[in-house]
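Participant: Some structures are shown below for you to check.
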Structure P
Amino acid sequence: MIIQGTVKSLGMDADGLVEHEGEKYYVPYTAPGDVIEFEVIKEKRRTRLNVTQIITPSPLRTTPPCSHFGSCGGCKLQHVTNEFYLDFKMQQLMRALDFHGVVPEEVRPVHVIPEHKRRRISLTFAHRFEGMVLGYVRRQSKHIIDVQQCFLIRPEIESLLPKLRDFLRMLFPHRESGYVDIIASRTGLDVNVKTGYLKKLNWEQSELFTAFAVDNNLARLSLNYRPVITISEPTVQFSGVNVVVEAGKFLQASDEADAFMLACVEEYMPKKIAYGLDLFSGRGTFTFLLAKKAPVDAFECEQDAINAMQAAAKNIRADLNVIKRDLFTYPLQKEELAKYDFIMVDPPRAGALQQVEQIGQSTVKDLVYISCSPASFARDAQILKQHGFVLNSVTPLDQFLWSEHLEVIAKFSRL
């Protein structure tokens, strides 16, 4: 079915809204004001929308910098002006807060992490009839776009791609497929090849792994998250503390994002803290900053992250207690929170609804909340508001350039 229409606005996922005969269609890679013709393709499990013609381009359009834009499945917003882009990001936050009736005392401008800063990526590879392809998967399909450039990632990762493609071609001479996780650590690139086609390396394959790691100065090269060769243990640094990290594990998207968020969190913290608490601490992105000011309890459920933080804390003799606990299933109760005078919360995208309810019922007066979802953040902020907290300041951070995603750093307090 072919439809013509005008894009009215962008939805929360950055696709353009077109209304036609009482139906709403969200069309990718469009801008408000575009007059377009698009095709509705109904498949077994989904419906795809594909622009066949831009009849009248919107004045909000601009030329995308990347030749892969619109096909690789990564970026969604390279085609709009910078002014509109920043407004779209800010509105993601403001609409969510308004929906939940939360009014901040201060909203700071969106801080953008520029291109070529992303330090972690996951790529898909497959050996097809035409050869080895390595890149990102096209939206709403299984087709891999063989990426030759990427404006998001750090230069050392981008320069590795053609060499990685050749390595995979030699490693998998037939029609195998899988994924590659890469992290740019302080000691070099940490690369993991994930595939079900190769369980154990023979001598020739082991030599191939070793040669690739050495020739490209990798810190570590792994197969299915088991190190094959480690030249230098990959680490990242939080507040001057070196912490071990593994490919495929969660990190903020860039060193620059870490630095900005840490500066913001430090500004939002009280000047004096007697006993601090870090919930959903991960590897300690913010924990070690807090540990410089006061004794800290950090709660995390992922064992590798706990091990890395405990080892780092031991090395610097920090007054830091790391505790394993699933805070979704077993949130800290208000009685357990009574001994802390400052709490830091950095939950996954779903937010921390049950934990925030307990914080609200506690006696804690100062809180910094870091979120990767304006929607769940605003919901949790409403709970805190109901318990007497005021949202003093909120800082939006765009660390996922040209996407719909937005990070939020916020300061809450109550009398």
Structure Q
Amino acid sequence: MAIKDSLSDAACKNATTEGSKIRKLHDGQGLYLWVYEDGRKYWRLRYKIHDKEKSLSLGVYPVVGLKQARQLAQAERVKLASNIDPLIDRKINKQKAKEAADNSFEVVAREWYTKQAHTWAGSHAKDVLRRLEGNVFPYIGMYPISKIEAPQLLNMIRIIEQRGSYDLAHRVLGVCGQVFRYSLSRQGEGRCTRDPSGDLRGALTPHKKKNQAAIKPEELPDLLRAIATYERIGNRQTQLALQLMSLTFVRTNELIRALWGEIDMDNAIWIVPDTRMKMKKEHVVPLSNQALNILSEIKTIAGDSRYLLPGRNPNKPISNNTLLFALYRLGYKGKMTGHGFRTVASTALNESGLFNPDAIERQLAHSERNEVRGAYNRAEYLPERKRIMAWWSDHLEAVGKGADVIPLFGKMS
């Protein structure tokens, strides 16, 4: 049945206030087009519920046309038929939308990241954020974390696997699991009730973990002799850096970003601050006589730079790949890396039978799960760690000069 007061598209388009500040054009069943003096036009629905007259906005004309306004009004009338107040229902939905936005996977993940990042090494923190921003947020970041289920998570992981990045897929899933578990611990609305990443156990394409290349201890003499000739094909600073790494067996980043302010030549000690350590704990490196001699020469090359190993720009260190590419030039591509010096030292020191394995682990800066025991070990083993570093330097010097590597692994008399 036609509505007596129904409007037309032309009437809506041409409507003016006709001198009044607001003109209300009735379309029927409580739907009005409010026309303002400045030309603005708004749709409103008047209704009555619980003996109270109310008014609800349905949008701006002409963005919301006549036909759409009638559809919106009818949807609200359906609510009224079920004794639902459209105005209250809208407020409830707005609140739910806000809670969903405040608890989207990206919002929760960034909150988790902020709380965790200070406990990680800077490079690891950057890796985690890059994985989230590049592989996770574009696909599930906008969804409420409480609504994400395993199939949606798997679809995201499959995109990574399609690139052949199987190791990355496992790492990304692991990070997502940590975010879900963090959400479980949060208080308030919108938190998830379970970790769906656990449902994907066994669903991902297996990957073989690649250990960083390292030579065997018996191949050490040839490597040391090759490094001793590096100046023929490269620069002296890089050669000295490789020799210092072999003596101290620190991580590559710890050496590359080392500052002169960390070195105490008088007391023969290098203290790497916790901010640059993988495990976020200060690390003490006793310096042997051989290491001190190398540092003295490195200092003449570094000049006024605050870095032990400055690059072309003295205000920045050499690049992360400098030492790796130097090993490539020596013929050790795929055979040896900077990390490989740690592997060789660990193997040789443990096989020597001369030192407490816990002291060796402390010098390698491996984490101690028991924090109390770890703090005790740091102080207790320092004298032995000084002996370790002196013995290791003497060992490398002897091997580099042609001594047989095997007898030096035997116990001292």
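Just so it is clear, none of the values below were taken in a lab; they were calculated from the coordinates. Everything quoted here is computed from the prediction, not taken from an experiment. Cβ atoms are built from the backbone, for glycine too; each structure is taken alone.
Participant: Which of the displayed structures (P, Q) returns the greatest value of FRET efficiency 1/(1 + (r/R0)^6) of positions 291 and 387 (r between Cβ atoms, R0 = 25 Å, to 0.05) on calculation?
Facilitator: On the way: P: 0.35; Q: 0.95.
Largest one: structure Q.
Participant: Using the calculated result 4.0 for distance in nm of label points 7 Å out along Cα→Cβ at positions 19 and 75, pick out the matching structure from P, Q. Before the final figure, lay out each step's value.
Facilitator: Working: P: 3.2; Q: 4.0.
Checking each candidate, the match is Q.
Participant: Using mean count of other Cβ atoms within 10 Å over residues 115-122 for the comparison, can you identify which of P, Q gives the largest number?
Facilitator: Values: P: 18.8; Q: 13.0.
Between P, Q, the highest calculated value is found for P.
Participant: Can you spot which of P, Q the value 1.25 was calculated from, given it is Rg/Rh (Cα atoms, Kirkwood Rh)? It would help to have the intermediate numbers written out before the result.
Facilitator: Details: P: 1.00; Q: 1.25.
The read-out was computed on structure Q.
Participant: Here helix-only ellipticity at 222 nm (-39500 (n - 2.57) for each DSSP H run of 4 or more, over all residues; to 500) was calculated and came to -8000; which of the structures P, Q was it taken from? Please list the in-between numbers first.
Facilitator: Values: P: -8000; Q: -15000.
Source structure for this number: P.
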